[in-house]
Structures are given as C-alpha cells and as structure tokens.
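Quick heads-up: structures coming right below.
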Structure P
Amino acid sequence: MSTSTGKPISLPTINEVEGYKTTEALIKFLGDQNIGLDDDDLKILREQKLVGEVLLSLNVDELMRAGLKLGPAKKISTWIEKIKGEGQDTDAKDQKIKELEEKLITLQREKIATSSSSTTKRRFSDLDNYEEEQQRNVKKIRDYLPPSSFALINNLIKYHDKDKQLLIHRPPECVGPPVQVYNDVFNQFLRDYHNKDLEMGKEHYQWTLELIYEMAKMYQNESERSKKFREKFRQLFGEELKIIRLDDDSSNDGTLECNYHSLSVLRLLAEIKNEIGTGKCDPTTQAGVSYAKYYTQEKNEELLKQCNWPSFILCLAGPWVCILGAVYVEKPIVDPLTDFIPLIPTNIRDHAERVARLFKALCLGVNRLKEYYGSLDAPSNPQNSQRFFPYPNQYKQQDITIEFTYEKKLIDQPDKLLWKAITKDRREIVVKFTWRYNQRAHELCSEIGKAPKLLHVNKEVVDGFYMVVMDYVKAKPLYNCGSSLSHDECKTVFEDIEEAISKLHKENIVFADLRDSNILVNKSQGQYQGMLIDFDWAGEEGIECYPSFMNHEYINWPPGAEDRKKLSREHDTHWLKLLKSKYLGDSVDLE
C-alpha cells in the first residue's frame, strides 16, 4: 500500500488539531499531513478511536502501546512536539496534558469493555521485525514460571493477561492464524479424523474398545491413570511417551521426539490430569506453555531460526481427550484440532468410530511429522524467514507451477488471512485463505478491470479454506483516501464500482458486503479507478445467504441483511446510495 508523499505542509495549530472531534475526521487529516504514515499506521490509530485533543496528549511510549512501531510513533511524537512548541504556557500545557491523559485512559477502558472476540485484533509485526518479535517472545517465555505454575488461573491473569505471548485463544485477542496453514500434517490429520472411510483393521477397533474401557474407570490419582494410558499408547504407537526435564527443571507427562539431524524435536507432547478439575489448571494451557518452554531452551536458540516446529499436543482429563496442533512463529500458536471427546462406552456406535478415527489419525500424523523432519535440510547459518508464513508456496496456472516467496501479512487481524508475496519472476501477488469465496464474481469483475486479476483458487490445499491468489494492486481502501480525492475523481471511482455491481447483477450475483473497506482506489496513468475486493460473501440472489455471526454492533447493515438470510441486490443498491451520499454528498433516500 502506498504512503503519503509530496511537498511539506505547514504545521497546523493546536486549536486546529483539537477541532477534529471525530476519529474519521482526524484520520483523514493525518493522512494528508505527509508525516510518513502508511495505511497500517492509520488503521491502528483508527482502532484506538482517537480525536484531536487526545492525540496531542500522547507520547512515544503511549503510541507504541497503542500498536504503532517505533518509527511511526516517533514521527507522530515529533510532529506533536513541533505543534506544541508554538509558545504555550508550560504549566497550563502540563495541566491540559494531564487532563487529556485521564480522558485517554477512560477511552481505552471503554474500548476494552465494548470489544468483542470477533473484532479483537492482534498486532502483527512488519517483515523486518518478525525475527525481533520472536526473540523478544523467547526471552519472556524463558522467564515464565514452570508450566504447572504458570497455567494456574491467578498466574495466567497476572502474567499472560498482560503480556499475551502465547496465542492460545485466551484472552480473546490471543488468536493466530490456524495451524493448518503452516504445515500440511495438520490438514492430513483433520481429513483422516473426519473420513468415515478411513482404513482401520480389527486390531485397531479392539484397541479402541480397550482404551475406552480403561479410561472410563475411576482412578485414585493421576499417576495411576497416566500409567494405564501410557500402556495403551505404547501398544498403538509402538513408542513410549518419554517424560523429559527442561532447562528450568519443569517436566511434562510425556513426549514423542524424533531426530532433526543431530538434534531432538517434538512430534507430540502429552498432558494428563486424573479428572476434569483436578490439577488446578486447564491441561491445554499447561501443554501450550510446555511446548513453548521446550523450544525456548537455550540449547534450541538456533533451532528456532530454521523452522516453525509443528507438533501435536494430546490433553487427557479423566476420560476426556483433546488433540491440538502447535507451531512457533513470532509467538507460539496452539490450536485445538478437536473438541474434548469422551472416552466412555455409549450405545451410539458412531461415537466409538469417532474415537477410533481420532487415534488412527493421530498415529498417522506423528509418523508423518517424523518423515517431515527427516526431509528437512541440515541447520544452516542463514535464518529461514519463510518459517513465519504459510506452507503453500506455489500455485498452478495453465498447468505451469508458479513458485513464490512470502513478504508480509497485509492485515493486522487474525481472522483476515491475507499475505503479500512475490513470484520468482518478481510478480507481486496476494495470497488469501478464506472459508468462503465466489470465484465467478471475482472473475466477472476482473474481466472488466474492476477487481485485481484472479490467478488461482483451490479448496484442496488447506482444510476448511479456499486458497485464493490474485495480483497485488498498489492502492488504498476508499475510507483512507476519500478526503484526498476531488469530487470528480471520487465520482469516477463510483462509476467504476457501479459498473462492477451492474455486471454482477446481470449474472444474478449479489456482492453483499459493499462497504468502503472493500473498495480500492487505484491510480493508473494519472486516472483514479475503483476496484472491488473481498468476494467472500458474494452469491446468487435469493439462493445463497449471508454468513452467521455478522457484526451488527458496529455496522448498520441494509434492512434484511441479516445472519443466514437470503442475499438481495437491493442491499448492494442500499450500500451504493449510502456511500455516494457520504463521499459525493448525494441526497439519499434509503426507504
């Protein structure tokens, strides 16, 4: 995305900055100031719901705590200092700052109180800082208490609720991309687990019944349950769950390791509790910390530079079992691959089949990880920057395999799986993973130049997701450049969007999510153009539906645009009228 450039602009006055009473007005103003802020910086400021007087009260540290990197935070701080250096009385100024700091604290508290998990965002570092972020994460995790102590609720609140160094889905903002985008072994596990035709012999069925029988028993303590489970585990996997002690003297309930050349790495880590509620902590959290502690040992410092170290995690609490996947990118990501499944006898045959598939899929998975680690090149001095990114690094175009290298994540939201990459022939592309996508709608708009060129769509690569590859366009979302466009330029953009929507409607397709965040403004040969992006919701009118869990708290959708309700072209028309009123000043009748 482009950054503001151009001739220097004279400094505004304090009164002028304080006059921006809404966040949108302030963001548009900052975008025109040529401070050197890019779209990501402005987006972070927008999320903090700043207004002019609050912005003037901030220093570098506060701006960085809000999510900005040091560079842009310093630029804004210097700009603020220059504005304030216009002769204000020091005592009065300090009092004003104190008052505004108190207001900022109130605003931040209100934001935290009203945020929901579906809109919570995690900060992703710039490409140049991925290594630094991982190094900071490693240092912090080394200083953590042993897993059994750290996972106690009081310590989680004291340490993790503040630092958020483990992406374990708690608190809600601690969510990373799904582990299956980082290694195919997790996709294969999920496919096997859900495959009702998975091949399993009579010995495996017998083993499953015996496991259910043993785990449904009552045990006096954890060691008795653990002993019985480890016996059954050895029978199926042909290996012992090995308890290992780490640098900080902490241990776990068992691991399967394998060799990565002369080094040992994890394939599976187990955490066992005698019953749900015993042990005083959540076994999945304790296991996640154990995984992180394993790879932050000093002896593994160089190891982390080579790979993201995928591993399975098995958590057993009484007769309840859950399988998770883990990878170590900037921070450790621990994702549940299953729910907690009861290992108890029932009269429902499908239940026993499910348990059988679970352990068959896990057995196959840990064996595939052994093959995976055996296939990796020997450790090298240069660090592997691609370990921070998804594993798919090629796509097919007209039977030609196109390889590419990832550069950065484009959007700082865990639910927006969007990366910028570059092919071997230097073509800039966007790689997206999404649970729903309308290829036909994208192609129709791309054919008339009203969407980035679509290069590839595949639903077979990452389980549960479409992989979408398209051209990268150096453009800005409409909401970031509306104030910098003249009325005629803005009108041209909307003419393009209307043409695209008309093209879709002729094919009985509704775009559905026509907000200004899904409209790009691109300048080509001196002419501004409008493009549509994000065809996730597009679908056939009257047939396909809106998704569930729509954001009704912050977005005023057109009447009838509701969760799992049918798509209607009237909703696109509603959005067009609303946006033209906002950006062109058109009178609007939304009845």
Structure Q
Amino acid sequence: MSDKKEANDLEEDSTEDENENQNPEDPVAGQKQPLKSDPLTAADLSEEKYEFPTFDECESVKDKADTMPDILHVPFEDAVKNVKLQGWEDEWISKAKYIGPKLEEPRIDFVYNWVNGSQQEFVETMRPYELNSSLNDPEGVWLESHSTNRYREWDELRYSVRSVEKYAGKFLNRVQFLVNAFKTTSEDGNTETYGKQKPHWLNDEHEGAQVLSQEEFFGRDERKCLPTFDSLTIENQIFNTPSDVDRLFALSDDMILGKKHAASDIYSPLFGPTMGFKDNAYNTLSPPTEKDAERFGEKPFLIYTSWLLNRRFGARKRKGQVHFGHSLGRSVTKEAIRSFPRPSLRSAFQRFRGETGFQLYSWYVIFHYTIERHREVLLWSYIMHRSDLNSDGYLDWNERRNILRDISEGMSHDTPELYRKRLFYSVADHLEEAGLETPKVNTNILWTSMDGPITIKDLDCDAFDTEDCLAPGFSVPDSDSTSRSPVFSAAAMFDRVSRQSPRCGDCLIKLILNRRRAGLGPMLPHPVKKPAERETVIKALMRYQYTIVDPDALFYMVTDAEQAEHILLRPYIQHKKKAGQICLNDDVVTTDEGELERLRKVMKALFQGLLPEPSSFERKL
C-alpha cells in the first residue's frame, strides 16, 4: 500500500468535513481571506488582523463537547474506502508469502512538539492563561513550579535533529516543528502583532523543514481554545499536520537517535508500525474517581483512557507505551482520536495538563486502538462474512457446524506455539524478500499482527467451550430447528466475541488460525464467493497492522551535574556506549544557578561529543 497514497486519501477524507484543515497552499483555500475557522499561515500570524480566540469562544467548544457521545464505531467499509491495494497484499495476508515487486522504502516525517520556554514573548503570552487556569492556587505554588523544568531550554532540539539526519536521513521525508504562537505588544500599547516560535538556529531555506504553529494544523473547533500549553492537547491534533506521506515519527526534543536506523525500525509496508510497551498495565472497570485524578504523572490519563478503551473494545489489561519516539499513521491516528468525540474535543480546552483531571492520552489510545481494530477485523471477517455463507445475518445449523469443524481442526494440531510458524522470528527474511532494508536497531521483535492479535500470545485455550463463548446451544442442531434464535444472530455473536467476552474472541482466533501454519487465511472470506468482502478485510488488516518490539532505547531522569556526568558523559563519550534511542528527561529541582550552569556544561559536552557535526537544518555561521 503506497504511503503517499494513504496520505492523499486522508486529505480527501478531511475535505468532507467542511474542508477542515485545508492545506494553506491549496489554490481553493487561497481564494478566500483566512478566518479563525481556517488554518493560518506564517504570514497570517504576522498580520494585525489575527488575534487569539476569546475565552467565550473556548466556552462554546465546551458546550459543544457536552452534546457529543463518548464513543463512535467506525464501519470498516468507511475506514478503508480510500485505501488502494497494489496486488500482493492478499497473498501476504492470507499465507504470509510475499509475491510481488521490490517495494520502495517508506518515507517518514519526524515531528517534534517543541517550545522555547525562555522566550520572553512566549512567557508574556502564556501568563494570562496561567492566571486564569483552574490549577492556579491562591498561594501561587503551581504558578511558581509548573514551568521550571517543563519549559527549560538547553538546546536539545538542535542535537536531536542532528541525530535524525545522521541516523535516519536515508528515509527522512521532512522535519516538522509544532510550536506556539506568541503575541507582541508595541511600546505604546496600541498595536498587537503575532508570530510563531522558531529555533534560532534553523535554516529557513531548508525545504525539508516546516515550522507549524498550532493555528496552522488544529481542527476548526479545537482552534477556538488556542493557545494551548498542554502537550497532550497538541498530540491529539498531530494527525492534522499537512504532509505528502501518511507516516510520521513523533518525538520530543529530549529524545535523540544513537545508531543508524532503517525505515523498518519504525515502519514497514509488510509489518506496519513498531510499538513498544512497559510492563505496567491498566484495566479501568468503572468511571475514574477524583482520587484517580490526583495520581502521579501520566497515570490519570492512562486510567481514563483505559476506561474508554474498555467500553469500546471490552475489558482487558492494556500496557502503557514506552517513553520514546512513536510511530504513527496520520490516517489511523485521525480515526482513533475521532472515535472518542467528546473526550477528544474536551482535550482541546485544556490549556495546561491536568486542568480537568483526565484527558485522552494520545499514544495510549492510538496504539491500543490499532491493536484492537486489527483483532476486530479478524472476528468481523470470520463471523460476519466467512461463516455467514448466505449473508443473511444469521448463523444457521449448517453454518455453525462449519465453525465447529474449523475449531476441531485447529485443536487437532499441535499447540499453536508448536504448529504455527512464528513470523516475528523471521521479519528480516520477509523484508529482504520484498527488497526492503531490515531493522538495525529494533531487532528484538516480540510479535507481529501477522501472527494474530498480541492478545493470543501465551493464551491458554484448552478449556474453550462453544456453549459458553459463542452462544447457548451453539453446537446443537435442535436449538433453532423450528424457529430462529436471536443468540445466533451474526451481529450478536460478533459483539459477544469481540467486546463482551474478549477472551472468548481471542481463543476463537487462536484456534481457527491454528488450521494453517502461517498467515491469516483461515479467518478470511472466500476469495471467489465473496471477493468484495475479502478485499475490504484485506485492506483493513493492512491498515491496522503492527509490530511489537523491545526497543533498543534507554531512558534517563537527569537530576544534577554529578549524576549526568556519571550515567551519561562517561559511558557515552569516554567509553563509547551506544543505544538506538536515548531519552533525557529533565528532573532537575535545584534553582541554584551555579549548579544549573555546571549541568549545562555537562549536557553540552554530552551532546557535542555525540553529535559534533552541524546538520543541514542549521544556519551556516
């Protein structure tokens, strides 16, 4: 599936929503004067006519959010309506065999969410919103503390971009910087002008660099609550960033690459995006409480988003994502965020993280939405299309008997762990067959969606019972010999195994897939009898594919100069230690200028030692 084509499909789809986020350079968009309901160009921000939306405008967004549902189901037919297949995908999905031409390496955007908190205009722009925030306490504790390290600027971005060009330049499409707009008032106080932040070292002439203020990519309603200083709010709009490719790698300025990457370390056409997870998992079974909102760090957002995912896909434990760069597709990200209309719009009016306690957690919802939709496609395909032979929406005895035979055949083989080929062991081989570069960094691959849903890994299905899992009387012909029973409705059974009883659906998939050694063919509609349905399923499985990896990445909480020298400077500079990715989180609490200056020197020595050569994105001195 062409990466650029899917990006174009996304743009086509967005035009149906009243031209939301129309490209500012589009000739149609260029025929009218930009209003607040249109994305703004850099030139628009500098013109006197622009001004930040009023608080009343943002209140209207709150009112609108309250009228929207928490959850929407996107039909698979709608999700894939613009997806185009190249011809090799059916053989690949059904049999795990690649028979096709040499594929092009995907191009990937690297997207930074960045702010220069030391810029005076930014500080002055943010101040009235800080004062108006619900987090602002009478003692001024939050006001004093919240921005100390969150907005500290140590020039990390310059070195992060150097690492991207050095280690991922081969497949780099464009570097995008998502920034804040700021307001400047003339000395006489009569004139206000607007600009957007920009790295001072950035080469303005570089065609591969794009600086986007929030006004230039936020949705029509979401722009009414700008500016925002909440990274989650910005990340929930990242799918709107304009591009000629669908794929992006989202990262922060505190993340740097440390080794050569292949595109397949991030995304490949055969196996989809790579994802990494922590060990901690969340399974919120009831509405989050005020106590949950007071938990430390990202936990309130994980708890809340887990509750939403449970309501949409069924209750299960879902792991939190690792804190490194995230591989996304704009089209799937858009679908994931918009599948939770009220939570996503409520996110827009949070200017500072934690104002309402809970917020849709971008990466967590996108990753698990992708995983769950891939699983959902398999069950939808098998129950609604492959098994319902006459497409009447009902599984009669002959159709149920076929399912029983499939299950029996799957059980007759060795356990899936022995019978099924483990494709996650042979990712590199399959990529080479397609002419693609193999992973160089994320080589510890734990699972791929071509092996089935990650939820079936290590799952014990010996006690699988069709009566409990599929429907009472499922295996008995007399159950509906005289009249139809609603429990055998294909839609009811699909909902049962996909959402109501997730473990039952997982075991059904695991047993049915065990009919064949490789591929997802046993779950697919018949290629001759139901070609249209099969094509829809193939498109959907390609759309939601994914790979689980144990990333070659290290995370450090930087606290002081001595610690940074011990855990960073000595290992990485003196002893030449390497890591695929390094994340350096600012956890410094001291306000002592002498200590901060020592730390600056250590960090400068680290960055300069790792990446001494300027990138082409930097101005020439």
Next item on the list: Assign the value 11, calculated as relative contact order in percent (Cα under 8 Å, 6 or more apart), to the correct structure from P, Q.
Entry: P
Item checked: Answer label among P, Q for the case where volume of the Cα convex hull per residue in Å³, calculated from the coordinates, equals 192 -> P
Notebook entry, point to check: Which structure, out of P, Q, was FRET efficiency 1/(1 + (r/R0)^6) of positions 51 and 179 (r between Cβ atoms, R0 = 41 Å, to 0.05) derived from, given a value of 1.00?
Noted result: Q
Note to self: I have 0.95 for FRET efficiency 1/(1 + (r/R0)^6) of positions 363 and 443 (r between Cβ atoms, R0 = 41 Å, to 0.05), calculated from one of the structures P, Q. Which structure is it?
What the structure shows: Q
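Every read-out reported here was derived from the displayed coordinates using simple, explicitly stated rules and does not represent laboratory data. Owing to the predicted nature of the structure, the values given are computational and were not obtained by experimental measurement. Cβ atoms are built from the backbone, for glycine too; each structure is taken alone.
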